[in-house]
Structures are given as structure tokens and as C-alpha cells.
Structure P
Amino acid sequence: MNRTLTAIAVIVAAVAAGAAWYSESKKPLRDGELALAHLQAPVSVSYDERGVPHIQAANEADMYRALGFVHAQDRLFQMEMLRRLARGELAEILGARLVDTDRMFRTLGIRAHADEYARKMDPNSPATKALQAYLDGINQFQDSRPAPVEFDLLGIEKRPFTVADTLSVAGYMAYSFAAAFRTEPAITYVRDELGVDYLKAFDLDWHPDGVIGQPLAKGDWQDLNRLAQLSQQALVEAGLPQFEGSNAWAVSGSHTASGKPLLAGDPHIRFAVPAVWYEAQLSYPGFELYGHHQALNPTASLGHNRQFAWSLTMFQNDDVDLIAEKTNPDNPDQVWYQGQWVDLESREETIQVKDAEPVKLTLRRSPHGPIINDALGAAAGKTPIAMWWAFLETENPILDAFYQLNRADTLDKARAASEKIHSPGLNVIWANASGDIGWWAAAKLPHRPAGVNPYFILDGSTGEADKPGFLPFSANPHEENPERGFIVSANYQPLSPTGEAIPGYYNLPDRGQRLNQRLAEPGVKWDVQNSQALQLDTTTGYGPRLLAPILDDLRAAASDAERPLVEQLANWQGDHPLDSTAATLFNQLTYELASAAMRDELGDAFFDSLLQTRILDSALPRLAADPASPWWDDRKTPQREGRAETVKAAWQASLAHLKKTFGEDTTQWQWGKGHSLTHAHPLGQQKPLNLLFNVGPFAAPGGHEVPNNLSHRVGPAPWEVFYGPSTRRLVDMADAEHALGINPVGQSGVPFDRHYRDQAEAYIRGEYVPMHFAEDEVKANSQGTLELVPAN
């Protein structure tokens, strides 16, 4: 017995020792010395208490090469997943279930476009040289250090990262902004299958004769809905960042306590682990920047130094048009374009599939763009649907744009850099220590023929889908040093300086209105302390605005015992703290109201697609205020229902669901019990791997379209937070060395590392941490220094 126990103890100790060795081998090296090829001089990388690298180099190329190396230490698997998603190569490591996603991305043309763009790039431009050095650092790490644990689990073979990979990821980021895939099929279905009266709730221009010259068949509608579902599925199942919204504001020195401008920013992106941003301070003689970097990108997307700072929000302009092509009845490979039949271009591609045969694709393109229902393979309907996308149709020197923005210390330089961003549409909000603030809506905005409404699927056989040209950058919305003393950007529809319409899938105005209201308060001097409270605000007027027209209907629907709940809603200010019952009741009622009013007309598939769109947010208050809307009638019953009957049904369904979910005691219907945030890893969808890779859940304050936009999809309780502030940053230009920020999870993407999840609890509590900048503070907070030296 003793010998057996001893043997077991030895085996357990050996296994434990092996596991400890294995996990230790995967951790980033943050102390000591490593040789790196192609360095011209030693590079010092000091790591602070959060695992943020502070890189000091003798020259620019060494700086970016070192950044690539340390970025890969923490985020190589994220880099691998992003390039595979963008290039349609996930099935090669994840199997047949990802073939549809790969086919979707191959169909978009991102891969082919990136390959062609990479061939045309100027190899001697500063941005290209920076990228090449950065990629060299990534590849040197990959060649010399152990693979991430995810590579071992999935059997991923290492291969070099290329310029085309970076450009492909830029295409993925642009695609994740595009709402057209999720919106245009649904809104066109409402117009063509339901009619003008149903369209009024969406406040879109109506064309009685339609813009599709020939009616779409049932199979075509099924195609469009499947494409909408594929578009959403492709972003969600990969567990990778999806850009959704954002807040940013710049306040001039006349409104701040310090007398210098203050910049605040919190881009709203789908939560995942690792987090989207990689923080790093970069410096070489003549250059210094604290930046937030995306995977495979050497230049910072957000950043600051002592002279200037900037943040980004999503412009939400419509830079994608879906176009129904008219085919030649005698030749299905021809479409009618500008008065004649023209051949569709086609190319062949092959998707490699893990443990299965390769899948061969034939991908077609019309003069308007890729035929996107080729993403459905053999199941596609008869009508080719083309996609015109600004990302594919513009020069779009976005790498040059951000290289220059990283160095833009004047209004003129920031404006010139912003002009080079063609797609995706971004709002650049900027401030400097000299006292300037500015905002530019950066995108290449197309001219569209008069009367064409791009919210709908267009007819490719006429000229309405053509683009005569693009607006000059000066016609884009922008402000520089406005008299009111502050600038707010929160994804709402901006005013055009020329009066020309700028179509887009904009967010509700309520979040921006709340920020504007607070910043306009007389006598307030803004600093990083009261700005924290504003970023963490959980209130907007959306809820009270939606509820106001139906409160009497709710009172009539409620029993005596239920009326106190109605009065809670009537007195509710629209805030979403953890202990709120009204927030729980409102969000359940929002879903039930939409379902009771719209599901019967749209059917389950199109209704579910509508839930993924921003247009539902704007439609619901308008619907609630219109008692005569045809949406109120339930088509499943012989009688005609009105608003009162549908509101009653939604109220009763809400109470039934909340009782089932939280119990009969309504005091337990607290927002924090139904609204939670889990940071999900791509492999965390498979149990029990979720225990190793996922972080959370955490009870989450905030909600949909409030300043602290910890947002969930419209749906029944409980609610999982889907996206929100991907970082919160506050930079006072009077003291930029002491800027504050926070990472939602942690700096590292290595599960065994202490920085994998070390900020998650602080983030959900609304705490901030210093972004160390001054040399003495970096040194005082250093937890280790990695010296990278030239290899012999």
C-alpha cells in the first residue's frame, strides 16, 4: 500500500511539474535579454504593473520591430484568428462548421483585394517600412518561441505573417462596421412585402414604384435573410472584435479646470478575450507615443503624448449598397449594365477544411461588385445580389493615414491624416496642448444619383446603383475649435456642411444628447475626475421617451397588484444601476413589445434579423407614438388589434417571463441579476474550455445606448452584455503624463499569465488606472525589463 501511494504521489507530482513547466513555457518573457535579428541597436522594453510594454529604441525601425515581438508574445493567437477570419481560413483549423463563415469572407473579396493592394504598395513609404519591421518582429517571435496553447489544442501550424494579412484584417474591421448586410434585406422586405404603411415606423423615404425593377422570388428573400444571418454569425462565432459604436468628446480649455483641452474616449466594440486593444508606449529620438494598437497593426488607433491626443468613434455612414442584378435569360453569366449585357467575372478559390475534403468555390463579380449570394453556394437563389463597398472601390491609404495621425501635433496635420481614411467611416476627435480641438468625419462619401435611397436593395439594371464620383473631404461633417467650447461624437447622424444627405445606419441620438446636455451645463469645469462620472453615466432619455405614449395603455393593462410596477416605469429616469427594477422591466417590455407588434408580419427569421439592427431602436419610439400603425394588428387572429391590445399582451408576456426567470418577488428583479458580462474566448464556446479561457460573468451596470454603453441585444432576460467600452481613456492636455485608462480584461492574451484577466473586476466597477508616460514613473512602476539586442 505504501509503495502504491508513493507511486501515485510520484505520478501526481510529475504531472503537476509537467503542467507547471508547460504553462510557464507559454508565458511572455518580460525580464532578461534576447537576441533579435535585424536590430541596429539594443532596445529596452520595461513592463509596468499591468504588463504594458514601454519601448525605448534608438531608431524607428527597431522600435516597430520590438513592438511586433512583444505584441506577438501577448497576442499571437488573436493575430492568427483575425487573419484567418478575414481571409476565409478558419475551417482549416476549426473544421467544417466554419465553412460557411469562410465562404462568406471569400465572397466579400477581402482576401483578393488585400493581395492586390499589397502588390501595389510603395515599399519605401514610411508606413510600409514600419509595417515590414513590425511583421518581422512578429515572425521572429513565432520562429523562436513556443507556440500559444491554442496552437497546440487546434494543431495550428506556424506560417509567416504578411503585409496582405494586415490589409485583410483592415478589411475585416471595415466589414464589421457595415450594417447594410443586416439592415437592407429586412427593410426592403418590409417595403416590398408589407407596404408603405408599415415602412412609416422606420422613417425612411418611400418610393411607391420600388427600386427593384423585378419582384424578388421567395427563394431570393430566403437568400437575403440567410445572408443577414451569415453576416452576424460570422462575427459572433469567431469570438473576435466587432465594432459597434463609441463615445468621444473634446473640451476646450475655456471649459476645463486646467485651462487646457481635455479628451475623453471609449470606443464601443464587442467584448472578447483577449481584449481588442494592446497598449504600448513607443519612443525613439524625436518620437514618443502612448498608443492602443489593434492586432497586426504597428500604428496606434488611439493615442496620446504630451502634445496631442485623439480618439475614434464610428461614423456609421452607409458605404455598402446591395444591388439586385438583372440576368440575361439566355446566358445566366451575363447581367444588364449601362444598356448592354456584360459578362460576370469569376475566379476559383479553395477552402481547406480540417478532417474533411477541401471545398471549391466559384466567386463571381459584376461591374457593381462581388455577387454576395455566392456565399450560399449551391443553395443560392436565381437573382444575383452584388455588393458595392467603398473599401473595395477607393484608394484607401489607411496605413499611411494612421502613421501620420500618430505624429499629428497640429490641426493641419490631423486633418490631412484623417482625409486619407476612406473606409471604414471613422470620426476622429482630436486635441492638442496648444489649445485646439477638432473633429473630422473621415470617409470617402459617394455621390449617388438623385432620388436613390440606399437603405433599400437597388436595381442594377438602371443607373441608380452607379456612383458618379465622391464628395470632396471638405464636404464631410467636421468642426474645428467651435464657439461652444466642446465637441461630442456618439454615432448619431451628423449635419452635412453642404446640406447634402449622408445616408447611414446611425445610432439613436439619445446617448449623444445626454453627453451634450451634461457638457453644456453652465459653470462646470471639466477634469479627469468629473469626466469619469460622465463616462460611467447609466442614463439616457430613450426609455422614458419610448414609454410616454403607452403609459395609459400599461395602466389599463395592469392589475391592481401590478400597478406599482407601472408607476415605477412612469417615474423612471432611464438609468441602469445594478439595483434597478425598472431597468429590468423596461428591457423585457421593449423586447415583448417588438415581438408582439412585428413578429407576425416578418416571420421568425426576418424578425430575428431586425433585432440585430440599429433601425429597430429608432422605430420602437415612433411605433409607440402611433396608435394607428398597422403593426399593432396581430395577423394570427381574425379580429383587428390596436395598440392597447398589443401593449397589454406585451405587458403580460413581460411579467410572465420575469417571474419565470427571477421569481415572484419583484424586488428581486434587479438589473444586476439579469445583466451580466462574460469576456468570451474563441475556444471558450466549448465546455469545459470555458473555465480556462473565459473571464466572468460579472454583474454589469449600464445598458443599451446609455453613456456607459454596456449593451445587450434586444431580447428576453437574462441579458448578456454584447459590446461596450473597449477602453475608457481620459487625457488632460495640461498633464498628459498622468492620463487615465482601463483595459476591460487584461493586457495579455496568454491564459496562464497574471495579466490575462487582472483588470476585469476593476473595469466592471468603473475604476481607472494610470497610463504611465514619464520616464521616472515608468521606472518606478517597472516589474521587469526585457533587453532586445542585435543578433550576431
Structure Q
Amino acid sequence: MKRSLIVLALLIVAVMAGVGGYVYSKQPTRQGTQTLANLQGSVTVRYDERGVPHIRAGNEADLYRALGYVQAQDRLFQMEMMRRLARGELAEVLGPKLLETDKLFRSLRIRERAADYVAHMDHESATWKALQAYLDGINQYQAGHPSPLEFDMLGITKRSFTAEDSVSVAGYMAYSFAAAFRTEPLLTYIHDRLGSDYLKVFDLDWQPRGALNLADSDWQHLGALARLSDQALADNGLPQFEGSNAWAISGSRTQSGKPLLAGDPHIRFSVPAVWYEAQLSAPGFELYGYHNALSPMAFLGHNLDFGWSLTMFQNDDLDLIAEKTNPDNPNQVWYHGQWVDMTRSEQQIAVKGQEPVTLTLHRSPHGPIINSVLGDNSGTTPIAMWWAFLDTDNRSLEGFYELNRADTLAKARAASSKVSAPGLNIVWANAKGDIGWWAAAQLPMRPPGVNAGMILDGSTQEGDKLGFYPFSANPQEENPARGYVVSANAQPVSPTGMEIPGYYNLPDRGQQLNAQLSDNSVKWNVTNSQALQLGTTTAFGPRLLAPLLPVLREVVKDPAQLQLVEQLAAWKGDYPLDSTSATLFNQFLFNLAEAAFHPKLGDALFKTLLSTRVIDAALPRLAASADSPWWDGQRADTVKRAWDNSLSHLKATFGDDPTQWQWGKAHTLTHGHPLGSQKPLDQIVNVGPFAAPGTHEVPNNQSANIGPAPWPVTYGPSTRRLIDFADAAHALTINPVGQSGVPFDAHYSDQAQTYIEGGYEQAHFTDEEVTANTRGTLKLLPAR
């Protein structure tokens, strides 16, 4: 027995040692020397206490090659999954459950657009050379090191990364903004089947009833496409771009006398987080940047002279167009007065554990037919897609290469003008005293009277594009007299006064920021700017409740419940962790939407409505419209039913005592890894949960979907940055999780607690401070 126990103990030790050695072999190397082919000279990479690399090279090619190498150390699995999602290749490693997602992304034609884009790039340009050096660094790391743990688990075979992969990921970014897939089928259904009166709560100017006359099967399958689109973005543990805050304040309004830049792009939370921080230093070039997977150019960044942040423009750059088919030839559509053939192609989708699946794709003169992704269930009416990503020059890579070097207003403006899709607001400042913002996108000219918010009729000229407006017509400001610019995804105004269709956020968040920034008694610095970024209050909740409070006071009879009504009446619309009013309001918000919209829409369309931005605007208008047809003549009864259902659900979920319904219990953040939906892997690769303050449409935009409690947070600030150009070397920053995407690495989740508590870290910039905070130095040497 004693000998058996000794043998068993030795076996356990051996297994543990083996597992430990295996895990250790997957960890990044941040100390020592490595040889790298194609380097012209040695490169020094100093890693600070957060695992951020500070890269110094003798030339740009070496700099970008080293960036690719060190980013691959930390994020190779993220790179692999991002390109697979964008190119429709997930089923090859995740199995048949991802087949429909692959079909969707194949139908978007991102792969073909990426190949065409790369073929037409100037291969002698600085942008191309930077991209090639960066990809070479990634591929050299991948070829010379063990596969990430996730590669082994999923059976992923290594293959080189290409420029087409980088452009495809840019296409995914553009698609993740595209709300049209979820919104246009829903609202066109309401328009055609319920009537224009039902659209008043959405504040849209619609054509008379009956524009398309689609069949029941068409509406069902368009609804399925909307749900697939939402699910593809939400269920894969990969970042989706959602919203953002950014502002720049001139020196006349700051304590230091120099401009101050703030930014926090709102992106779906994931492990690893979307941004990879790195300081790049080469002769004539210095930047502390935030990089997306497979992009050598920083999408956010600063140095001692200038910096910028981004918000999402949210212009409508995708139109859905219902085609009229020839009764005698279903492969022909009516276009400009004649029957025109659609083109046809086939692609093979590899599926893990199964034979490849053949996908047949069609294209009309308006664009790809996107409902064919549903196969036999696609309905009888082909729906074409016009998308700016496919149909503009889209020199975004070149634009960001130049923006990384734009130290003047003129250079920043010129760089911004090259960004086409996705549409972005670029908020910029420099140490000389300039501030500005530009809405960067190529805005299409649609025929007069066309409402881009609905499915268009392809048998007419509704789906045509008459060209593009010049960049000078885009919304923009430079050095305004008020002394600041602010962007928070609300609808902007063109200098020409033209309408800019889009799926914009409510104005409340922007109004809250503007109200505080416009206070001339305040001199801004990084301390009071932190409080502004972390704000958890807007007028949205009280604004929605105001017209319903008299109804609630009339229909609620129980004294204890009336106390809760009065508690809501006194609520300021704030979302700290200990608030119970926030919990009660959000549950009531869902039950009100359910009571009003669900009976007319049914399960599937109601779920789609909750995934759109238009629900946010519709609910306050519904509350204020006593005669809306959505009430069905029973407003008081509907409000009472919503109230009763809210209390019933909260009691069942959190107990009978309303003082225990704290927001921090109901509203939590878990950072999800692509493999984190599987038990017990969720305990290893996911990070959280954390009690989360804030909510949708407050500055600290920790957002959850409208639904019943509890509310898992889905997206929020992907970083928070503050740069005072009087002391840009001490900018503040934070990563929601950690710099590394390698499980068990020290920097996998080391910033998560600081982030959720509203803390900041310092971005080290000067050589002295980088040296003082260096925790490891990696030397990359040319291969001889």
C-alpha cells in the first residue's frame, strides 16, 4: 500500500509537471534574444509592468516587423479567429454549428473585396511596405514557436497570414457597424403589415403603406437573417464595434493651457480585449498606439505633439434592395427597364467532422444577394445588398498610416478624408493648440425621396447611387469658438444641411457630456476628465418615466408599491452599484416594451427589435404618446401589466425585499473568450464576473441588452484615454482585461479589476520612464 501511494504521488507530480511544462511552452517570451529574418538591424523591445512593448528600431520596416512578432506572441489566436470570422472559415475549426455564420460572411463578399483591394494597392507605397513587414513578423513568430493552446484544442493548422486577411478583418469591422441587417427588415415589416401609424414612435418619414408587398415567407426569412446577423456578432467572443465617446478641449478651457484629448471607444467585451498597446520608435517616427488584430497602423494613438480618438459615425452605409424577378426566368431581375441576368458562383466551406458544403452565391446589378445564405429557406424575393465597403475606394489603411503621422490640422484632415468604411468620427488635438473632428466616410448620393431606412424597391431607381458627396460636405469642426469638440454617436449635422441617414444613438449621452463641457467656470484637467468619462447619469430614464408616472400613480393601489413609484419619480437617472431604482427602472423598461410591442410582432420580431438601436428612441416616444396604436387603446392596462410583471420578476430573481435589488447584483460584466461558452473552460479562459456600474447611454456606457434581469454587460469602453498635451508623456490609459491573450500569462487579466473600479494606468513614453518601468527586455537580432 505504501509503495502504491508513492507511485501514485509520483505519477501525479509527473502529470502536473507535464501540464506545467506544456502551459509554460505557450507563454510569451519577454526576456532574452531572438533572431528574425529580414531585419536590417537589431530591435529592442522593452516590456513594462503591464506587458506593453516599447519597440525601438533603426527603420520603419524593422519596427513593423517587430510589432507583428510581439503582437503575435500575445494575440495569435485572436488574429486567427478574427480572420476566420471575417472570411467565413469558422466551421472548419468549430464545427457545423458555425456553418450558418460562415455562409453569412461569405455572402457579404468580404473575401472577394479583400482580394481586389490588395490587387489594386500600390505595392511600392509606404502603407503596403509597412503591412508586409508586419505580416512577415507575425508569420515568422508563428512558424518558429509552438501553437497557442487554443490551436491544439481546436486542431487548427498553422497557415500564413496575408494582406487579404488584414483587409478582411477591416471588412468585419465595417460590417459590425451595419445595423441595417437587423433594422430595415423589421421596420419595413411594420410599415407594410401594420401600417405607417405604427412607425410614428420610431420618428421616421415613411412612404404610403404597401411599398413592397413581400410574401409572408419573405418576412419570415428576412427575420431569420436579422437574427443570424446579430447572433454571428454576439456569440463568437470577438469584438464588435458599437458606439463611443471622444472630446478635445482647447487650451483656453484647460488648467494647463494646452489641449486635452479624451476618448473611450465602445466595443463588445472579449478576451483578449480589442486593442493591443505598443509604443513604436524609429528615426523620424514616434507613436504610442492602439492596434487592432492584423493591422500595423494604430487606430488610436498619440505622441508628445498630437493624438486622436475615434467614435462610430453610424451613418447608414448599407442598403437592402428587394429585386423583382422574371416570372419566366428566376435568374433575371428587372433593372433600368430590362431583364438582367444575375451572376452565379460557388464556394466550398470546410466543416469540421463533415464533408465540405457548397454555397451558391448570386449577385444582381445592385450587389450580392444576401438572403441566399438561408438556402431553401431564403423566400421567393431576392434581397440585394449595396454596401460602402464593397463599392468605395476605401483607402482606410493609407488614411490611418498618414493619421499615425498627422501633426497638423491639414494632415489630419487629409488622412481622415481617405477613410470610407466603416464611417468614423476622428477627434484630434495637438500640442500647438489645435483641436478638430471629422466625420470620415464616403457618403452616397441616393435618389431624391429615397428613405434609406427601409428595404428599397429594386425594380425602380430607388437602389441606385448617383455618386458620392465630397468630404467637405461631411460633418466636421476645427478650432470652434466654444473651445471644445465632442462626439458621442448622436446624429451630426452636415455643413451643407443635407440629411445623413444613419442609425444614431440617443442624444442623451452627448447632451450630458456637452452640458458639462460647456460650463465655462470649469478648467479641465485629467482629474475632472476622469469623472466625466466615468459618469453614470443621463436624462434618459427620467425622460421616459415622466409621462408614465401619472398613469402609474393611478393604476398602482398597493401602498408599498406606490412607494416604489415615488422612488422612481425621485430618481435622477444614475447607475451606481448600490442603486435599486436603476434595477427597477430597467426591468420595467423591458416589461413595458414586451407588453406594448410583443403582441403585434411575435417572438422572433420582438427579439429582433430589442437588438436594434431604434428601440432606444421608440420607448420614450411610446411613453409620451397616449394615443399610439401600440397601446391598442389600453395604455393604462398595458402599463399596469408591465409594472406587475416587473415586480413579480424582480421578487423571483432577487427576493421580496426591494432594498436588495441593487444594480451591482443585477448588472455584471464577464469578459468572454471564444471558447468560454464551454464548461469547464469558462472557469479558465473567461474573466469575471464583476459588478458593473453604468449602463447603456450614460458616459460610462457599460451596456446590456434590454431584457429581464439579470443583465450581463455586453459592451462598453474598450479603453479609456486622457492626454493633456502640456504633459503628454504622462497620458492615462486602461485595458479592460489585460494586454495578453495567452491563458495563464501574468498579463491575461491583470487590469480587469482596476478597469471595473474606474482606475487608470500611466502610459510610459519617455526613455527614462520606460527604462524605469521595464520588467523584461527582448532583443530581436538579424538572422545571419
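Taken together, the values in this text are just the output of simple stated rules run on the coordinates, not laboratory data. In this text the structure is predicted, and so the values were computed from the model without any measurement. Cβ atoms are built from the backbone, for glycine too; each structure is taken alone.
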- Task: Taking 21.4 as the value of mean count of other Cβ atoms within 10 Å over residues 728-735 derived from one of the structures shown (P, Q), identify that structure.
- Result: Q
- Query: Can you tell which of P, Q yields 3.6 when distance in nm of label points 7 Å out along Cα→Cβ at positions 680 and 696 is derived from it?
  - Reply: Q
- Message: Matching task: 1.2 is the computed value of distance in nm of label points 7 Å out along Cα→Cβ at positions 504 and 616. Pick the structure from P, Q.
- Response: Q
